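Colleague: Take a look at the structures listed below.
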Structure I
Amino acid sequence: MADIIAKATQALTDPTVVQPWFEANRRKVNRWIRRREIGPLLGGLTAGTLDWNAYTNYLAWRSDDGTVVREINGSEMVLDPSMAGISRELLMYGGREELSASVFRAELERLAGQVDSPVTVLEIGANIGYYALLEAQVLGPDARILAFEPDPRNVDLLSRSIERNGYGDRIDVDRVAIGNSDDTITFNLLPLSNKSHVDEDSFNRAHRIEQQIDVPQKAVSTVLEERELPPDAINVVRMDVEGYEAQVFEGMQGVLESEQPLVVFFELHRSRLDDETIDRMLRTLADADLEIVAVTDLVGPMWYEVQLPWDSFDDLRGIDEDRSLHLILRRTS
C-alpha cells in the first residue's frame, strides 16, 4: 500500500516518472485476465495493496513440503512459494525473460542440427534450473549439461526438478562458483535467490544480505580439466552471475579461442561493471569471432522484454548504467 501511495503522489507532481511503473502493472493485470488466472491476479492485488501475496502464501500453506510443481517450458519445475525471486515469478507469471528464452531455444535447436557430436553446455549460475531444464528438454538425452550453482537453496530445488523429470542422465550439478581462479570465496545470500552473488559493492548496500557463506570457486579451465574435456567440446555457455561476467570469461579463454560452433547467452549487468571492464570483455567476445544474435532489455515485468536494434559490440559501449541486458551470441564455425 505504501508503494502505491508513493507512486500516486509522484504521479501528481511528475507523471512521466511513474509511467513505466503503471505500464508494468497494467501488463501484469492484462496477462492474468487474458489467461484467466484468478489466483495470481488476487496475489498481485494483495501484494500491491497489503505487501502480502495471498496467492503464494496460500500455495505455501497447502503444500506438504513447502514446494509446488509447475510445468514450465515443457518440463516440471519444483518451486518454493516462500522464496522471493524466480520461484515466485514463475508461480505468478508462468514464465520469465520469454523473448530471450525463445531466441535461445531457437539457437539450441539450430546448434543441435549443426554439430555431429552431442551438445555440451556450461550452465553457470544455474539458479533453480529455468534454463538448465530448457536446455535438457530441447537438446535431449544425448546432451551433457554441466550446471554450476553455489546457493544451496537453489541447488536443492534444481536437484529435485532434475530427478522429477528424469534428467539425471544429462544434467550434472556442482555446487561451486565459477570465476577466474581456483580458491575459496565469500558468497552473499540475498532474500531474492536470483540476486545472490560474489562481489561486495554498492549493490549490497541496497539489498539486504541474509547470510555469507564460503564456497569453492573454480575457473572453467579447471572444470574442463577435471572432467577430461577439451575446450572445443563446449558448444553452449549460458550464465547469469550478477556482475561477475568478466571474471568468468577470463577463466574460459580456451573455450573462446576454439574454432567450434558456440552459443553464448549471458546477462550483462551494466550497473556493476565499469567502462574499462566492459570494453575489455566486449573485445574478448569480438576476438572470439562471436556475432550478436539478439540483445534484449527487460521492460517492467520479468517476462516482458523488447529486442534492441543492435548488431555490433560497439552498440553496447556507453549504455546506461542502470540497465541489465541479455546478450545471445553465436559462432558458426
Structure II
Amino acid sequence: MVSTKSPPLTAITAAQAVARYGYVPVMLLGLNGAGVALTAAGAPKYWLLAVMAVAIATAFLVERVIPYDPEWNHDQADSRRDRIHVAVNETLILASVAAIPLLAAVVPAPRLWPRTWALPLQVLAAIMIADLGITVVHVASHKIGVLWRFHAVHHSITRFYGLNGLMKHPLHQTVEMAAGVAPLILIGLPVNVASLLALAVAIQLLLQHSNADYRVGPAKHVLALNEGHRFHHLKWAGIGDVNFGLFTLVWDHLMRTYSYNPTRRFDSTQLGMAAHPDYPTAYGRQLIHPFTPAGGCSLKSTTATKDPTAKKPTLEQG
C-alpha cells in the first residue's frame, strides 16, 4: 500500500533551514565554482550550459521550499512570455561571448588583462568591472528617456521569481552587456573568463529576482540580492531609483542610491509601474511598445504617490 502521509514536520523544517541558509552559498560559490573548475580542467564550453541548467532547476525548487510570497510561484499569464525573454536574451549573451575572438582580431587591444592571476581571481575582477559598467547604464536608464523606454519592459513585472531577471527588452539587454563587457574586451579579456562571467550573470539574475525567502545576514548590504532588489522594483516614480547594482551594492553605497528597510513587506500591489498599470504583457507587444508614443516617459518635479516612504522623483515611470 502506498503511504499518503505527509513528510514529518521536522523533515520539512530541516529542508527549509538548509534552503534558507544554504541556497545562496550553493549558487554563488558552488555552481560558479563548478564552472571555474570545469573551465580550468579544459572541459568543453557546453558543460557551463549544464551548470546553468542545474542553477535554474535549483532556483525553481528552492522557490517552492521557502517562498517569499507563495502567490508569486503561480503563473500570472506571464510564464510563457518570460521563457521567451530568457531564451532570446541568453542567446544574445552567448553570442556576445562567442564573438569575443572575432572582436579581438579586429579591435587592437593592449594585453592588460592579468592572465597570470588564478582563474577565480580573474573571474572576480571581470565581475567587478562589468558590475560598474552595467550599474552605470542601469542608473542612466532611470534618468534618460530613450533608455527608459526600453528598460520599462523589465519594470513592468508584478511578481518576483527567477526568470524575471532576464525579462528585458533585447536592445536594453544588449546596451547593458556592452557597457559591462566592452571595457573588458578592450583590455584583453580571455574567452574562458568571459564564459564564466556569462554564467555568473545568469546565476546572479536568478538570485536577484528570486522568490525564495533566503538569508545572507549582513551580506545583504553588500551583495545585490533579492532582499534589496525588491526596493528597486517599487512601482512609484522615483521610489525605485535605488539599489541599481547587478552583482554588488558597492557602487550604490558610493552613489548614495542604496536603500533598505527591514520592516517592509512586498506584494504584487507594490510592483510594476504606477503611472503605466496597463503596460503591455505579451512578448511581441513589449518589443514594439518602446517605439510607440505611449512607450515614452516624462520628467516630473513632483508626483502623487500613495507610498509613505516617497522621495522626490526624477522620472515618471511610464
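A short reminder: the numbers here are calculations on the coordinates, not readings from a lab. Only a predicted model underlies this, so the values are computations on that prediction, with no experimental measurement involved. Cβ atoms are built from the backbone, for glycine too; each structure is taken alone.
Colleague: For FRET efficiency 1/(1 + (r/R0)^6) of positions 141 and 189 (r between Cβ atoms, R0 = 41 Å, to 0.05), find whichever of I, II sits highest and give me its label. List each step's numbers first, then the result.
Modeller: Working: I: 0.75; II: 0.95.
Structure II gives the largest value of FRET efficiency 1/(1 + (r/R0)^6) of positions 141 and 189 (r between Cβ atoms, R0 = 41 Å, to 0.05) among I, II.
Colleague: Of structures I, II, which gives -16000 when helix-only ellipticity at 222 nm (-39500 (n - 2.57) for each DSSP H run of 4 or more, over all residues; to 500) is computed from the coordinates? Don't jump to the answer; show the numbers that get you there.
Modeller: Working: I: -12500; II: -16000.
That value comes from structure II.
Colleague: Here distance in nm of label points 7 Å out along Cα→Cβ at positions 69 and 237 has been calculated and equals 3.6, so which of I, II was it run on?
Modeller: Numbers: I: 3.6; II: 2.3.
Among I, II, the structure yielding 3.6 for distance in nm of label points 7 Å out along Cα→Cβ at positions 69 and 237 is I.
Colleague: Another question about this same structure. One of I, II was used to compute FRET efficiency 1/(1 + (r/R0)^6) of positions 21 and 101 (r between Cβ atoms, R0 = 41 Å, to 0.05), and the result was 0.95. Which label is that?
Modeller: Source structure for this number: I.
Colleague: Using relative contact order in percent (Cα under 8 Å, 6 or more apart) for the comparison, can you identify which of I, II gives the largest number?
Modeller: Numbers: I: 15; II: 22.
The structure with the largest value is II.
Colleague: Taking distance in nm of label points 7 Å out along Cα→Cβ at positions 253 and 277 as the quantity of interest, name the structure among I, II where it is greatest.
Modeller: Values: I: 2.0; II: 3.9.
Ranking I, II on distance in nm of label points 7 Å out along Cα→Cβ at positions 253 and 277, first place is II.
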